[in-house]
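Engineer: Multiple structures follow.
Please treat every number below as a calculation from the coordinates, not as lab data. Keep in mind that this is a model prediction, so the values were computed, not measured. Cβ atoms are built from the backbone, for glycine too; each structure is taken alone.
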Structure P
Amino acid sequence: MRTVGLTGGIACGKSTVAELLRARGVPVLDLDQVARAVVAPGEPALAEIAARWPEVVSAGGLDRTGLGRVITADPEARRDLEAITHPRIWERMERWIAETPAPVGVIEAALMVETGSWRRYDALLVVSCARETQLTRLMARNAIERPEAERWLAAQMPVAEKEKLATAVIRNDGDLAALAAEVDRAWARVAAG
């Protein structure tokens, strides 16, 4: 299977693009969901996390907010977490690729460029929109005020940096019909190889 990475900026519409691709019969694997699955109760990764950071695991499972605080404050802790989770995520992705009977599939992940994992794929789709559109969507989605939305964007890699690596950019500044047309245009380019 030929693989296409799908990523974008926060509140640019990556998930909507993934749904549009699924509606067109394209198999899409959401690596963010896979990452949640590998740390679910009963999974070996959760036991390893509990051994390393017992304060972020309870009978109910992983305290994602608590773990986020730990890894944000300590780059070594982030590397330790990635060493626990990433091999399991890649293993599930490789199994999905092997078991999916399609010539082309999409791997969706929010931090694909930031982690360098975009290099694993044969092509890269980046969903992008104007900064003001991004702010407006983020404020509405997260029910936050503009100053907080500005901080969120400031903490992210600029979408323009991701666009530089893209095989095709999907602009999402209009309505759903305009986005669908952008998806069709970009998909025709990357699916052809």
Structure Q
Amino acid sequence: MFKTVTVKDNVRVLPSKFGLDIKDSVRESLRETSEGKLYPELGVILAVTEVDEVGEGTIEPEDGAIHYPAQFKMLVYRPEVNEVVLGEVVDVTEFGAFTRIGSIDALIHVSQIMDDKMAYDPKGSVFTGKKMGNKLQEGDIVRARVVGVSLGKGRSKVSLTMRQPCMGALGWLDKEKKSAKETKETKEHKPEKKK
């Protein structure tokens, strides 16, 4: 889920930013040190959006930078269990499909891809459903549900499932919707039998 969070922290501002307005120098320092990084308690920092307050700066021994206590807002992404997400399949392996959701790569384990027996083609890196013929390959856009989240400094894991109603590759869902519409139209236009 994308959120805006307010954080209070000390910000280290290098001498190269001393000529800027104090809020601008704090914002630039935060952008350089925080954006794109994962913090387990917050998620992935996407952007520092605003600096609300900056306190009196201090200089620490043997450090030419100034350390400012500051309050600022950041846009973060942190997946939550049961959240429905859209993502792009970025890699397909025999044990599942890695899918980029927000700014994190999550895994759809092979057992969670579809309600159909599947064949895996290692040359084409494609899963194909044996009954329905649905395919999952790199570049597909999918709708999935988050079923597990473990964010850590060293290693993060996010697990997804598509084995629920209205989940799967958008191409499959469009095909299912079209098929259901055609079936409904066929039933509505079917002539009644004469007695």
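Engineer: Given a computed value of 17 for relative contact order in percent (Cα under 8 Å, 6 or more apart), which structure among P, Q does it belong to? Write out the running numbers ahead of the final one.
Structural biologist: Details: P: 36; Q: 17.
The read-out was computed on structure Q.
Engineer: When FRET efficiency 1/(1 + (r/R0)^6) of positions 35 and 107 (r between Cβ atoms, R0 = 30 Å, to 0.05) is calculated, the result is 1.00; to which of the structures P, Q does this value belong? Walk me through the numbers on the way to the answer.
Structural biologist: Values: P: 1.00; Q: 0.75.
Structure P accounts for this read-out.
Engineer: Can you rank P, Q by mean count of other Cβ atoms within 10 Å over residues 99-106 and just name the one with the largest value?
Structural biologist: Of structures P, Q, the maximum of mean count of other Cβ atoms within 10 Å over residues 99-106 occurs in Q.
Engineer: Computing helix-only ellipticity at 222 nm (-39500 (n - 2.57) for each DSSP H run of 4 or more, over all residues; to 500) gives -5500 for which of P, Q?
Structural biologist: On the way: P: -16500; Q: -5500.
Of the options listed, only Q reproduces it.
Engineer: Matching task: -0.44, -0.60, -0.97, -1.18 is the computed value of log10 I(q)/I(0) by the Debye sum over Cα atoms at q = 0.08, 0.10, 0.16, 0.19 Å⁻¹. Pick the structure from P, Q. Walk me through the numbers before you get to the answer.
Structural biologist: Numbers: P: -0.29, -0.46, -1.11, -1.34; Q: -0.44, -0.60, -0.97, -1.18.
Value -0.44, -0.60, -0.97, -1.18 for log10 I(q)/I(0) by the Debye sum over Cα atoms at q = 0.08, 0.10, 0.16, 0.19 Å⁻¹ corresponds to Q out of P, Q.
Engineer: Of structures P, Q, which gives 3.3 when distance in nm of label points 7 Å out along Cα→Cβ at positions 19 and 91 is computed from the coordinates? Mind dumping the intermediate values first?
Structural biologist: Values: P: 3.3; Q: 4.3.
The correct label is P.
Engineer: Identify which of structures P, Q gives the largest calculated value of distance in nm of label points 7 Å out along Cα→Cβ at positions 11 and 123.
Structural biologist: Numbers: P: 3.0; Q: 5.6.
Looking at the calculated values, the largest one is Q.
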